[in-house]
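Bear in mind these aren't lab numbers, they're just calculated from the coordinates by the rules spelled out. Computed from a predicted structure; not experimentally measured. Cβ atoms are built from the backbone, for glycine too; each structure is taken alone.
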Structure P
Amino acid sequence: MKVLVFGATGGSGRAAVQQLLAEGHVVSAFTRRPLAEQRAVHHIHGDVMNRADVERAVMGQDAVVVTLGISENPFRVRLFGPARTPMTVRSLGTKHIIAAMHKHGVRKLVVQTTYGVGATRDRLKFADRLFFDLILKPQIVDTELQNSDVADSGLDWVLVQPVHLTDGADDAMPFISTQGDVGALKVTRNSVGRLLAQAVADPDLVRKSVAVSGQRAVA
């Protein structure tokens, strides 16, 4: 398949690109800066906040993967706002993507949000809920909008909701649940990338929110 990845310079996005390539897909990365080490990737330069850039990139694709987010320190973002990325990058960027997909007849949309919004909102533990409210609140509000827009898009969507992300080397398949259940409360970005790539072609995950966590320990 021809797969377009938004947010390809972030940890999960980079991992998704690598896994999609390994599975034989033709991958395009929509970025503001190139992935120099990924020579097999078709680079599309643009800004997701610009509808014309997004429409140009989506045309001719078979599927779209979205891992948009703000990679800056969350405490600094809460106090001063983001320095490089708009606070509404998730919701408005994804809204542009959805509109472009409808315009060009692209059906498959895989979007990474976070565990604790949408279908898993009521499953969040107290400490995480407090962190969301005190530190991440503006970003969570934007993610909730993104999550809702995807679910209402009418496309063949998959919402991927990981727990706490780490940069570990592990790239095993994570523990996944469409009921909001979780295993270990940390999961590597490499593992999330593996699921994002799987979700592109997996008919069993269409129009489902998938909780993503680390594999449960074997007793």
Structure Q
Amino acid sequence: MRKKLNAIMLLVLSALLSCGTGCANLRGLAIGGKVSTLGLGAELATGVADNVNARVGVNMLDLDLDEVELDDVEYDLGIDFFSFSALVDWHVFYDSFRITAGVVSMNHEIDLDAKGKPGETEEIGGSRYDWTDIGTLSGNADFDDLAPYVGIGWGDLLDPDKRVEIYFDFGVAFIGSPDVKLNATGPTVLPADLQKEQDELEDDLDFGFYPVLSTGLVFRF
């Protein structure tokens, strides 16, 4: 967590320092914080034309979920999301409404942990095992992708009449399939069954897109 917070500060400071006197040719500068389905985030924005803004941001989310069913197995999930974004906002009608496009660089990881009681059985890769033989079923799913993003939103982050602005985003990031790795501590689970289970989990987690809903507060200076 500390490394990710440092990354946020480094992104903001680097952008400010690299901007230098060149920012005088841009339509203002703004910095904001937001909450979204990608987690907590920070953004730096500048205007590049009368009705076009550009922004870069970083987001992170740490969350634990218990007993989530994936491929008929109940896992405890440890969600660790981290992403960078580079977006362009087009204010089509020169008002607060905008169309947004860009990319989101995702470095997402989900830890998987499943445990059962002796005497209970579970199907792993098409074969049924007793949990005594499975032991603990654990692993992780990694999303490491540069995802295209499109969406709409409200709020001009560089409104010259406002120092503080609330803004909203509604969009989707088109993500790929995760890389899933599983391990069973028990002695009898066949590697071929584990491989089948991994493939089935990858199919279950291959959503094609990730909804991005956010609200933020930006300060213009």
Candidates P, Q; FRET efficiency 1/(1 + (r/R0)^6) of positions 95 and 191 (r between Cβ atoms, R0 = 30 Å, to 0.05) computed = 0.60; producing structure is P
For percent of Cα pairs over 21 Å apart, structure among P, Q ranking highest is Q
Matching 4.5 (distance in nm of label points 7 Å out along Cα→Cβ at positions 167 and 199, computed) against labels P, Q points to structure Q
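Which one of P, Q has helix-only ellipticity at 222 nm (-39500 (n - 2.57) for each DSSP H run of 4 or more, over all residues; to 500), as calculated from the coordinates, equal to -11000? Working shown, then result.
Values: P: -11000; Q: -5000.
Checking each candidate, the match is P.
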